[in-house]
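> Structures follow.
Just so you know, all these numbers are worked out from the coordinates, no wet-lab data involved. Here the structure is a predicted model, which means the values were calculated and not measured. Cβ atoms are built from the backbone, for glycine too; each structure is taken alone.
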Structure P
Amino acid sequence: MEKIKIMIVDDHLLFSQSLSFLISTFKEFEVCGSYINGKEFTNAVEAENFEKPNIILLDVNMPIMDGIETMKWLKQNHPDLKVLALSVNDDEETIMKMITNGAKGYLLKDTDPKTFKEALLEVYNKGFYYTEIVSGFLINKLNQTENKIILKEREVEFIKLACTEKTYKEIADGMCLSPKTIDGYRENLFQKLELKTRIGLVLYAIKHKIVCI
């Protein structure tokens, strides 16, 4: 079975090497490269022989080019790359900057190995991993938007379907609409509700009791 490729971007060599060793104990994963700052990493990404990893573990605090600047660059140039942020800080501002710039999850560096492995699998299989802390911050952000937002009936229907495991194509079929129209619904709702991701839409739906869990 082909292993899931992990790339590490962290300026603390001891931590990076320890992390690499930990990952080597997980049979599903292997480390395919490591870099000491965002600049070195982004230069490597631009190289012709760069082999894209399945997941990038990105340190937030680094010299030369930190995690936030790296995420901004990736969002603009390679939004398809999946990034799991790592940090010793759990302040809301930093977490929100990483998430809104495309990070698929945010873990503290003292996370236990079991949770760390779970996060890797979730990011690989589902595309995101948000801890209770991150989800709480996202909900707080939603609290700052809007009491006057009015949703149309079809928008509510789309939100409910987006909270299921259906793909966007399956949602289009369920609503008897074209995939292009569904893409329009999604982008309009993201803009109207000031959201960036499907998980943000789910959290909005839960908060406003559009769906119940």
Structure Q
Amino acid sequence: MQVYFAPLACSAATRIALYEAQAGAEAEFIYVDIHTRPGERLLADGSDFHAINPMGQVPAIRTRNGEIITENPVVLQYVADQYPQAHLAPAGGMERYRLQQWLNFIATELHKATYIPLLDRHSPDGAKAFARQKLALRFGYLSQQLTGQDYLLGYFTVADAYLMTVLNWSPYAGIELREWPQLQAYAQALKQRPSVARALAEEMAAYSAEMSR
């Protein structure tokens, strides 16, 4: 499996999931430059990532049979299904729908509607203000759902890998997680998890190397 990633982007969730499944050695991580030359989206060999994913977004994976899969919630479920012994996703039934519910909430309400407007330097002030206006609703709901449990579904799944990746952007987005103690405690606890700690350390090292160029 080839994993196209950019340092500290949402593709970090795929790295976390693979490490959680103890399958990191089975993946080839392929760097995509989305930060220093964002309009071009080049691979390390100088080729255009748009040939892999026309949207130019990570993650994208190339499966063992050559299929390309994009969109983070789908990529994460694919990875989970390749390693069922890791229990990163329910096999089916209502629990699987709950997983999809959380993946979509993280993708739409948090990733795209909250963090992207706050992180994008080209985002207009109105978009940033609207995103901040919705923080209390979105983070309040999330905090309520995490009250009394350590993970979104009660055990670690790819939804937690995605949520941890997004919450890790908070300092850069000007979001103070201490205003939501439940979320702050959740993030701090997950950062101690070996798969998360390893993945975030590698992502930060790759990002620092990227910035030094």
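> With Cα extents along the principal axes in Å, for residues 24-71 alone coming out at 29, 21, 17, pick the structure among P, Q it was computed from.
Working: P: 33, 26, 15; Q: 29, 21, 17.
It must be structure Q, since only it matches.
> From which structure (P, Q) was P(r) over Cα pairs in 5 Å bins from 0, in percent, for residues 40-127 alone calculated, if the value obtained is 3, 14, 26, 25, 20, 10, 2, 0?
Details: P: 3, 14, 26, 25, 20, 10, 2, 0; Q: 3, 12, 15, 18, 19, 16, 10, 6, 2, 0.
Comparing all candidates, it corresponds to P.
> For distance in nm of label points 7 Å out along Cα→Cβ at positions 112 and 200, which of the structures P, Q scores highest? Working shown, then result.
On the way: P: 3.2; Q: 2.6.
Once distance in nm of label points 7 Å out along Cα→Cβ at positions 112 and 200 is worked out for each structure, P has the highest.
> Can you say which of P, Q returns 46, 45, 27 when Cα extents along the principal axes in Å is computed?
Working through the options, I get structure Q.
> On relative contact order in percent (Cα under 8 Å, 6 or more apart), which of the structures labelled P, Q is highest? Present the calculation step by step, with values, prior to reporting the outcome.
Values: P: 13; Q: 25.
Going through P, Q one by one, relative contact order in percent (Cα under 8 Å, 6 or more apart) peaks for structure Q.
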